[in-house]
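Following this line, the structures themselves.
Nothing in this text is a laboratory measurement; each read-out follows from the coordinates by a stated rule. Every value quoted in this text rests on a predicted model; they were computed, and no experiment measured them. Cβ atoms are built from the backbone, for glycine too; each structure is taken alone.
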Structure P
Amino acid sequence: MTVVTIHEAKTHLSRLIARVLAGEEVTIARGKEPVVKLTPVKEPPKAQRKLGHLAHLIPPGKDPLEDGFWDPLPEEDLKLWNCEFDDPNDTL
């Protein structure tokens with residue numbers, strides 16, 4: 001177990017955090033009296049993502065991308081995507 005003063009902890013906080021994350025116990029003392037202990041925060045378990053969560057909104061047998069999704073963009077939209085403006089002072 002490592003004991004450091006508050007001044008040392010402020011000066012070397014990044015190093016102390018790395019040591020704690022590596023499994024070492026670090027105690028911070030005011031003078032010679034220990035006052036706090038650095039401990040890692042346990043990450044909450046990540047929830048499993050459910051694929052197809054919104055699938056019930058699409059009618060069976062219908063392709064959600066079929067209604068014009070693959071059609072070429074109009075020339076005006078292509079110019080905007082490429083930041084080509086009719087007026088040189090115009091911006092998004």
Structure Q
Amino acid sequence: MTTNPKIVALEAELAKTRAELAATVDELATRLDPRTQATHAVDSAKKLARDAVGTGPEADPEEKTRARIVLGTAAGVLATVIAGAARKH
């Protein structure tokens with residue numbers, strides 16, 4: 001085993017960097033997992049609906065307005081798509 005202090009310090013730094021890289025890769029794998037993304041999307045949709053109705057414990061008037069705009073826009077887009085599809089048939 002090497003006893004040179006510079007080499008020992010470099011090896012320690014390399015081990016630390018490897019551990020940090022492994023943690024980053026694990027975190028990215030978790031974030032990109034389809035189940036994790038689906039769960040996050042469902043949670044976001046539930047929060048958006050709670051905000052629109054104003055039943056959330058942290059109901060903020062600005063969030064309520066934003067949620068209603070988002071849901072209204074989504075409903076409008078959906079209605080336009082359905083109307084377009086109905087015209088083609």
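Observations
- Read-out distance in nm of label points 7 Å out along Cα→Cβ at positions 28 and 60, computed value 3.1, structure in P, Q: Q
- For FRET efficiency 1/(1 + (r/R0)^6) of positions 36 and 52 (r between Cβ atoms, R0 = 41 Å, to 0.05), the highest value in the series P, Q is held by structure Q.
- With distance in nm of label points 7 Å out along Cα→Cβ at positions 4 and 20 derived as 2.4, matching label from P, Q: Q
- Origin of the derived value -6000 (helix-only ellipticity at 222 nm (-39500 (n - 2.57) for each DSSP H run of 4 or more, over all residues; to 500); candidates P, Q): P
- Structure from which 13 was derived, relative contact order in percent (Cα under 8 Å, 6 or more apart), options P, Q: Q
- For the set P, Q, ranking by volume of the Cα convex hull per residue in Å³ places P highest.
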